[in-house]
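Student: Scrolling down, you'll hit the structures one after another.
Derivation of every value follows stated rules applied to the coordinates shown; laboratory data play no part. Here the structure is a predicted model, which means the values were calculated and not measured. Cβ atoms are built from the backbone, for glycine too; each structure is taken alone.
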Structure 1
Amino acid sequence: MSLTAEQRDLRDAVRGLLARTAPDSLWPRLCEVGVAGLAVPERYGGAGAGPAETGVVMEELGRDLTCSPMLGSAVLAAQALLASGDDDACARLLPALAAGSATAALAWTTRAGRWDPGEVACRARRAGGGWELSGEAHYVLDGQDAGVLLAAARGPSGIGLFEVEPGQDGVRRTASPALDSSRRLAVVRLTGARGRRVGGDAAAALSRARDLACLALGAEQVGAARRALDLTVEHALTRVQFGQVIGGFQALRHRLADLHVLVESARSLSRAVAAAAESAAVAGATTPGLGLRAAAVKVYCSDVLTQTAAEMIQMHGAIGITWEHPAHRYLKRAHGARHLFGPPDQHAAAIAATLLDQ
């Protein structure tokens, strides 16, 4: 699917900022062009766009493996808040997130990393006029530094979403070393931490937030795969072996052509599902089959990036495994991203179960 004129302008603006801005000042500059509030409704200070525009930004961030709170704050946490249906909480928290003056983190999954809406890491109990939360959440995106902390916890009446003040004594946040050093993860431990309930039953909100996060992650994977392929093609056109550039060998040309087909098909899938989700949102309706389609994006884009990054290493030869060359970073991103929001086999099993039930 091709981009609209507005989406191309957004892509060019983000790509330009990434090219000329130092990493330590990148997120504030991106927020100046409205990246943090893209998918936040205008009534909460956002741009009122949707998954398609978010995908445009995520593709560009994926190209250079940019480290930013876009996925964890602007997508996962913000969408969980919106899906909670709690207007007061949204009005209180989303304007700062949309402006980029604050970031949010969602403490949700256990060490198993299933990101299942029915399986949360924390427990909640009534304490006086409020709630106390305890538990240990893993793989919390940007969890160490976020100014807004949300926690999914199981209480007496089911799973709820809670706002937790991160500076209180009952909260401990620890950076979690990851294979992909450009993905900031944390472990959040709650010990009798005071929390404020957001919305009602949170299972549906968590499910929608995860589906939209899978779409955003799929777009990021597409951007990374496209850039990995471009770098490999450039290498094949300049590396000389046996008296000619290696790109002249038929076997390598076929492999590169196959990768091109894989990357472009992943891009088409990612953009088509995002556009369908956006059209439904504009019409004020839920997206039929969003979970199934988001699972398909997660499975396919994960496999495409993994295969492209592996071929990048192979075709670069010895230089592809050196620390100085970026090839290893794309391979690490591929392996880390495929397990984020649940591994591909988990999503493939969900697709199979849904199809068998029909």
Structure 2
Amino acid sequence: MHASDAAPVLGSPRPASLANQESYLVQLSRPAMACRFEITLNAGQHEDGSEAALTALDMIEELESQLTVYRDSSEVAHINHWAAETPVKVEPRLFALLRVAMLLSQATGGAFDITSGPLTKIWGFYRRNGSIPAACELQTAMQDVGSHHLAFDEAAQSIHFLRRGVELNLGAIGKGYALDRAAETMLAAGIENFLIHGGQSSVLARGARGLSASGGWSVGIGHPLNPERRLAEVWLRDRALATSGASHQYFRHQGKRYGHILDPRTGWPAEGVLSSTVLAPTAAQADALSTAFYALGVSATQDWCREHPEVGALLIHPSGDRSSVEITVCGLTDADWRLTAY
């Protein structure tokens, strides 16, 4: 834990420096879910703020133990092992998350899908050793992907896989869910002003920085081709943000770049968008939709946001001459964001 007069300069995206605001911050952090989670509070504003933040970080660690596919002891691993054999009863909050994930998969036409784990494995991204799969491998994996393979029993709070080979992977929604649960803990403790981020790509804000009754928290959006450069700034208040991009996880084959964000509809790495930033009511929604919009592309994302005014997006994609980037804004106003560089 430490106090500061400016949030640190982080990678893309990152809490902005906010040096122009005369307030101090208290920041508490802990590693979890293969990244670092950090909770930022206004120094001196809430007497029990630090204690509540530590409790929230404890919860995030507990959620990792439940959600990860990298531990055989996790509840998700247990579901993956047994659900093709028999319906598996699921902890109520996890059951609700799985239902939300299925609805988001349906709403995005399958561009987001928690059953896409087999694709991640055959492309080598599961162990961060990317390579192009054989056509037969891809065909087999695609048969195991799709939310239509999941059967939910609301009364029994159980899930059943309708096909062997199906598995769940919550990597594209789990961090956001953890932020939502952490925020619940903070609010229950009476902490009304805070910002939480998980690995800098998932951010949730409540209230505002400093003593201002208006405004919110400033979050910087990095340039996808130059992570040290901030491209835009977004103001968050009682809202969440997530950014998806393939700047760090990718491989090259015969001169072509293949990123780790796979389109569940085709089985191939998504192309056309450099980064997708989504603002949504919950961090779980923002996480899932940033992945979906990365795969959907500009036109389909614009259509989606028109039909869902509670969601906004910033899509960064190559310009026509490929020497620079363009930003397409969907569902956001000038009060939500501003361009800081180009």
Structure 3
Amino acid sequence: MRAIRIDQTGGPDVLRLEERDAPAPGPGQIRLKLDAAGVNFIDIYHRTGLYPLALPSGLGLEGAGVVEAVGEGVERFRVGDRAGFCTGPIGAYAEMAVVPADRAVRLPDGVSTEIAAAALLKGMTARYLLRKTFPVKPKDVVVIHAAAGGVGQIAVQWAAHLGAVVIAVTGSPEKAAIATRLGATHSFVLGRDDIPARVRAVSGEGAAVVYDSVGKDTFQLSLDCLAPLGVMVSYGNASGPVPAVEPQLLSLKGSLCLTRPTLFHYTRTPELLQETADDLFGVIGSGVVTIAPPARYTLADAAQAHADLEGRRTTGSLVLVP
């Protein structure tokens, strides 16, 4: 089979496509013939070494396809079932992947494998952010950074459905227009608009919660958007990791709460994983959330996909198609 591998950390040029033996599923595992693999910022963190990997390594945590072999003891899946995964193991940038059966989810008939590969990680991230980390209620003022990105597009639609006042922050007027079309109440442009001032003009005291995947470049700005007792949810590092924070700063800015969540902890059991996925599939199936067709790249073009994502030249989701 063909697979993307890295021998060292660095830029997109370290990605290489090579031939490898087809993996055999062990006890408790399934082998998927992948139709698509999701491309996510965490893959860039792995490639650059921000999140260290044992090298050499594959890349990619998210994929979907058809079960073509099952290991001993697997009862949840049969050959021919459609399934997806998004919390590892690493190696989804490939034609096949072996996955623990308890880390895979069944796909409903109404969700294609390509849409699953585009939406599982991003959609389940949006789900835990909006439903668990800070459960959004009607009339809550929420700020969503990178609102035209993969997680952002889903979160804007879902938060609007929950009745929130959704303030979208994007990197360009064109991306702001996308967020508005998806249901954002207000859409502002980073670098053009004074975001904290605009948020307070809309909300009075400030936002109840800020969902920030950008990291270093927006962290202080995000704190300044919050009302007293507000919640700062820092869940990504697109611009680099956030510097160390003195707890006293949170007190001075209004007795704020700060959390740095990850999807794995919200899906740490097979039951929680499937529950999270089913909630996502429910809002997709009902039309509450529409997943835009992902930008498609071949495995051979994985480096270009990384360059485009890292350069913020994309909106929505990206997938690699074997």
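Student: Computing FRET efficiency 1/(1 + (r/R0)^6) of positions 63 and 223 (r between Cβ atoms, R0 = 35 Å, to 0.05) gives 0.65 for which of 1, 2, 3? Numbers along the way, then the final one.
Tutor: Values: 1: 1.00; 2: 0.65; 3: 0.45.
This figure was derived from 2.
Student: Something else about it: From 1, 2, 3, which structure was FRET efficiency 1/(1 + (r/R0)^6) of positions 47 and 71 (r between Cβ atoms, R0 = 35 Å, to 0.05) = 0.75 calculated on?
Tutor: Working: 1: 1.00; 2: 0.45; 3: 0.75.
Answer for the origin of the read-out: 3.
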